[in-house]
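Each structure below appears as structure tokens.
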Structure P
Amino acid sequence: MKKLPILAIGFILALLGNVFFTINAYERTRVVSVPDGDSLELKDGRRIRLLGIDAPERGRCMADEARSKLVDLAQGRHVRLKEIVKDDYGRQLAIVIVDGVPLQRALLAAGLARNRSAVSNPYHQVLKDAQEVAKAAKRGIWSDTCRGVSSEKEECTIKGNTRAGKKQYYTPDCPTYDQVIVDTAFGDAWFCSEKEAVNAGFEKASSCR
């Protein structure tokens, strides 16, 4: 019977050890500035990209809105970093949490970023669900402001599409033309001539040849 208190103490210590490990699985820091819609500069001088999402680059549809949203959420705030990794370019990426909520989720739910999270990411389903809500509501980059199947200029009907690093253009006589969406938040564009598309670095899609 005297062993029970010892066992109980051991159990409690084990629990405390697990709590300690969980707390230290996060890195705590403070955000000093927000350079764009998916990056943060920290008080120790590091620059962290938000793991699992892409926000529009500067000059593209909703880029300013994405940065403004991130400023409101994070600038000057204490945050927790989780799942810190480095990409092929040596840049640090992490899940960044404020008040218990990943910043990635907030941006995706507002339609101000695109989900790029891997299935192995523990927040993958949360981020995927947030994006689906934004898409259904046509928020931000999913709105008609950034996406379209027809050009505002009648003479500019060639669709420039950027996917998986490939820049391709589609003329109205292409079999898949009607299915191509021009997403100006991520580098797609309308062109008035094939020459203009080629000069912009696009090549004619193989399905059009």
Structure Q
Amino acid sequence: MRLAVYTGASLGSDPLFPEAARAFATTLAHRGVGVVYGGGHVGLMGVVADAALAAGGEVVGVMPQSLVDDETAHTGLTELRIVRTMHERKAEMAALADGFVALPGGLGTLEEIFEAWTWLQVGVHAKPVGFLDVAGYWRPLLDAVASMSAAGLVRPEYRDAAVVAQDADELLARFAAWEAPRRRWSEPPVPGADAPAVRPAPRM
């Protein structure tokens, strides 16, 4: 099993962030869970990679050539896969991973975990998505998603599909029991509803 781990390229201002990242990655390694991540050696990304490697875990990095050229790649990984673009990076990470988790991070982390969450909603994958909520870091964001759901713009089953955990053991236990919600566009027809009209294809 491998998890895609999304987190910051900075350490952040709270010492709990690197501490939690280190503990999380160490537990994954001890549990035989590999890490798939962005391939960097800096910030919380580097903490995750270093901790998992130190505990004997597998760590696979995926990084665009442009960032490798900037010398941000970790040189001690189990494997570093080099791709052309950021889009390819995310697709490769998704293909390699059996689940997705966000540790504290910035805009890039948000973009990555929300794409994984959205892909779950529309049926691109059926893999668990989760947040490691260190010191309540993700609570304002999750409250915003709850507000979207209350406004009728996020269905409750997709809101609730994301696992929120305080540590690796809790997250892994909940991932093991997790069931994918119904794919958004695959709902059965409402009984008694009229079937939509089918328009003929235009003539070429």
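Coordinate-derived values only; no laboratory data. Note that the structure is a prediction, hence the values are computed from the model and not measured. Cβ atoms are built from the backbone, for glycine too; each structure is taken alone.
For which of P, Q does helix-only ellipticity at 222 nm (-39500 (n - 2.57) for each DSSP H run of 4 or more, over all residues; to 500), calculated from the coordinates, equal -9000? List each step's numbers first, then the result.
Working: P: -9000; Q: -12500.
Traced to structure P.
To test your reading of the models, identify which of P, Q gives 1.14 for Cα Rg over 2.2 N^0.38 Å, for residues 72-127 alone when calculated. Spell out each step's value before the answer.
On the way: P: 1.14; Q: 1.20.
Only one of P, Q returns 1.14 for Cα Rg over 2.2 N^0.38 Å, for residues 72-127 alone, namely P.
When Cα extents along the principal axes in Å is calculated, the result is 60, 44, 30; to which of the structures P, Q does this value belong?
Values: P: 88, 35, 33; Q: 60, 44, 30.
Answer by label: Q.
With FRET efficiency 1/(1 + (r/R0)^6) of positions 56 and 80 (r between Cβ atoms, R0 = 30 Å, to 0.05) computed per structure, which member of P, Q shows the largest figure? List each step's numbers first, then the result.
Values: P: 0.70; Q: 0.95.
Checked P, Q; max of FRET efficiency 1/(1 + (r/R0)^6) of positions 56 and 80 (r between Cβ atoms, R0 = 30 Å, to 0.05) sits with Q.
If we compute mean count of other Cβ atoms within 10 Å over residues 40-47 for structures P, Q, which one ends up with the highest value?
Numbers: P: 13.9; Q: 21.8.
Checked P, Q; max of mean count of other Cβ atoms within 10 Å over residues 40-47 sits with Q.
Relative contact order in percent (Cα under 8 Å, 6 or more apart) was computed and gave 20; which structure, P, Q, did it come from? It would help to have the intermediate numbers written out before the result.
Numbers: P: 15; Q: 20.
Only one of P, Q returns 20 for relative contact order in percent (Cα under 8 Å, 6 or more apart), namely Q.
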